[in-house]
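In the part that follows, the structures are each spelled out as C-alpha cells.
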Structure 1
Amino acid sequence: NEEALKVDLNWLGLTWDETFNQSDRFKVYDAAADKLRAMGLLYPCYETAEELDVKRKIAQSRGRPPVYDRAALSLTDAEKAKLEAEGRKPHWRFKLSGERVEWNDLVRGPQSIDTSSVSDPILIREDGSYLYTLPSVVDDVEAGITHVVRGEDHVTNSGAQIEIFLALGGKAPEMAHTPLLIGADGAALSKRIGSLSMGELRARGYEPMAICSHLAKLGTSDNIEARMSLEQLCEEFAFSKIGRAPARFDDNDLDALNAAIVHAMPFEAVRERLAAIDARAASEPFWLAVRENCTFVSDAKAWVEIIFGAPAPLVADEDKDFIAGAAAHLPAGDLTGESWSAWTNTLKTATGRKGRGLFMPLRKALTGLEHGPDMGAVLPLIGREKVLQRLG
C-alpha cells in the first residue's frame, strides 16, 4: 500500500518533492480520453473476454499473430446501440498508427516497434476504470518526466505509449529498458518475491546502502562493491554500463555488501541500535572491537555474551598447564590496548611458545572460540577479573 511504499523509500534514502494519487485525477484522465476520442484515436469495443480469446486462438491456428482485428471499427451506431441494449458495455482501445515507432533506448540501443503487429491497447475497461497506460502518460506529460526506466518486458508497451505521448501533444521521455532480475539459480525472482520485499530485508537486518549499492551495480560492468552514500552511487552510474544479459541476484553478494558497510559504520550511527540489543553494547570501544566480525549490526549480540557473559572456555588437554600458568604473567593494573601484546610477549619468552601455539589457546580459553575480534581490543573489554576467572 501507499504508506508501506513511503516507509520503504524513506528507509532507502529515496525521497521525493511531491506526491499525488491517481485516484484524485480521474477528471484529468477523462479530459485526455475525450481528446483522443475527438481525434478518432480512442474507439469502443464490445467483445467479451471469451470472444477475444476465441479470436486469438483462431489467428494462431492460421499461423497469424494474435493481433486484435479492429472489428469494432466497422460497427454502425445502430449496432453499437443494439449491443448496449443487450447489456454490453464497451472497453476502449487506442488506435495505433500501423507505422514503426523508433527510439534510441539508453540500455538496448536503437529500437523499432512495428505497431501493425501489435494489438491496439485497451486504455479503459468496461467498468470505466483506467488501465495504467493512459494515466501514466498523462502524469508523465504533466510532471515533465524526462526518463522512464523499467524492465525489458515493457519494450513493446513503450511503442504504444510513445504514440499516446505524441497524440496528447507531449514529448516522449527517454526510455531505458533494463534486463530482468533472476536468482543465482537462474530462476525468476518473482517466485520468491516475498522474501525480497523491503520490509523483509529490513527485518533481516540489511542496511539501506547495502541494498542500494547492490541494485545500482547489479547487471552493470562495475564490480558490485559497497558505497556509503547515494551521491557516490549517482556519480558512478551510467546507462551505458548496463548489460543486456539477465542480472543475477545472489543473497551472498548482498550479505558481503552488508558486512562491508557494517565494518565501516561509526559508533554514533549504531549507538541506539546497540543500546536496544544490550546496554553493555552501547560503547564505542565495544563496537570498534567487534564490528569487523559482524555481517549485521544485530550480530553484536553474540559478542556481548562472549565478552561480558560467561562463555564456556575451550582448553585442550595439552594446553591446560599453559593456560593455568598464563594468569601469573598477566600485566598488572587495568588492562589496556597494549596489554595483549605485552602479555603474549612475556608468555613467549617464558614458555617458548609462538604463533598459533601461543595465541590460539589464549583466545579459546577467553572467548570459547577459535576466531573473532582482535584480542588486543577484546582483552580490556573483558577486564582483569573475568580474564583471571576464565583462565581458571
Structure 2
Amino acid sequence: MQQRHSTSRAMRAGATTRGPVAALTATVALGIAIFFSLYSFLPVTRPESPELSSLFLGTMMAFVMGVQVFAPVLVRKFTLRVVLGASVSLLGAGALATALSSELLGLLVGAVAGGAGFGILVVAGAQGVALLVPPESLGRALGLYGLITMAAAAVGAPAGVQLAVAFSPTAFGICALIVGVVGASLAFGVPIGIERKPEPVPATDADARDRVEGCERVISAPVHAVTPGVPWAVLVFLLLGVVMLSHGLTSLPALAAASVNPALLLFGVQAANAVGRWLGGELDGRIPASTTALTGAIAVVVGGTTGVLLAGTIPALSAAVLVGAGAGIIQTVTLHTTMQRMDAGRASVVWNLAVDGGLWAGGVLWGLALAYGLVPVSVLSLSALVVVTGALVAWAIRRRTV
C-alpha cells in the first residue's frame, strides 16, 4: 500500500513539473539554435577572413564564460523565469547586431551581447532542470533535455547559416531576433517562484537551525566522500571533447566545402550531437558511466581523424556524425557525473564553463589552424589527448575517485 502511494505521489510530481520543464526546454532550445547559428556565421559567410572569425568567436566565448558564475545568483534574485526570458532576448539582439555589422566594432558588440545572453541562458537552463526534476529521474531528464535542445541546434544552425548565405545576413539577424522574442515568451511557462532565495532560519529558533544544519551535513557527506570539490579530470575531458565538436562546426565545413554543402555538414554534426546527448542519458544506469565515457571518446577520435585523413563526401559526413555523437555522449555523462558530486547550481556553472571553454578554445584554435594550414596536425594531436584523458576519467569513475 505504501509503495502504491509513493508511486502515485511520484506520478503527480512528474505531471506537475512536466509543463514547466517543457517551457524551460523550449526556451533554451531556441536560444541554442540562435547561438550555434552565430557560432558558424562568420566562418561560413566570411571564409576569406579566418582571423576575424577567430577574434569574434574568442570574444564571444570569453563573455559566455565570464558571465556564467553569476547565473545562479541572478536566478535566486530574479527567478528562473525572468533570467531565461531576458537572456534569450539578449542573445537574439546580439545576433542581430552581428548580422548588421560590417566593421569590427559592430561585430564585437554582437559578440559581447550574444555571449553574455547565451552564458546566462545555458547555466540557468541546466540548473532549472535539476530544480524541477526529482533526483532519481535526473539522468534521463538531462539526456532528454540535451536531445531536444541540440535537435533545435541541428535544425536552427544550418537554417540560420543557409538563410544568411542564400538571402542576406540582415535576414538572418531579423529572424534571430524574432526567435529570441518567441523564446522569451515561452519562458512564462516556468513558475515565477522557482529558486527564490529562501528566508534564513530565525536565530531564535535554535532547534530549527540545528535541523537544517543536520540535513545539510547528511546531504553533503556522500558528495565530499567521493570528491573534495570540483571533478577537474571530468571537466578537462569534457573541454577536450567540445574542442573537437568545435572542429565539426567550423573548420570541418570549411575544409570539405568543395564536396559537401556546409549547411548539410552542420546539420550532421548538430543532429548527431542531439542523439548523442539523448543516448548518454539513456545509457545511464544500464552500463557503467566509465564505459559510456569511453564510447564517447572513441567516437570523437574516429570521427575527427577520418575527417582529416580521408577526402570526399562520405568521409566528411561520417566525420560529422561521429564527432557530433561522441561529443554529445561526453556532454551528458560528464554533466550527470558532475551533478552527482556537486549541488545543481555549482555543477551547472562548472560544466557550462568547461563546455564553453571548449567552444572558446576551439573557435580560436580552428580559426588559426585554418589560416596556417594546421588543421590535420591539430586534430590528430587533440585526438591523442582525448584518448588519454578519456581513459583516465573512465578509470577514475570506476574507482569513484573523481
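Where a number appears in this text, it was derived from the coordinates with a stated rule and is not lab data. None of these values were measured; they are calculated from a predicted model. Cβ atoms are built from the backbone, for glycine too; each structure is taken alone.
If mean count of other Cβ atoms within 10 Å over residues 312-319 is calculated from each of 1, 2, which structure is the one that comes out at 18.0?
Derived from 2, not from the others.
Can you rank 1, 2 by Cα Rg over 2.2 N^0.38 Å and just name the one with the largest value?
1
When relative contact order in percent (Cα under 8 Å, 6 or more apart) is compared over structures 1, 2, which one is greatest?
Numbers: 1: 11; 2: 24.
Greatest value across 1, 2: structure 2.
For the read-out FRET efficiency 1/(1 + (r/R0)^6) of positions 72 and 144 (r between Cβ atoms, R0 = 30 Å, to 0.05), a value of 0.85 was computed from one structure; give its label from 1, 2.
Working: 1: 0.30; 2: 0.85.
It traces back to 2.
One of 1, 2 was used to compute log10 I(q)/I(0) by the Debye sum over Cα atoms at q = 0.10, 0.17 Å⁻¹, for residues 32-135 alone, and the answer was -0.29, -0.72. Which one was it?
Derived from 2, not from the others.
Given a value of -13500 for helix-only ellipticity at 222 nm (-39500 (n - 2.57) for each DSSP H run of 4 or more, over all residues; to 500), point me to the structure among 1, 2 it was derived from. Numbers along the way, then the final one.
Numbers: 1: -13500; 2: -29500.
That value comes from structure 1.
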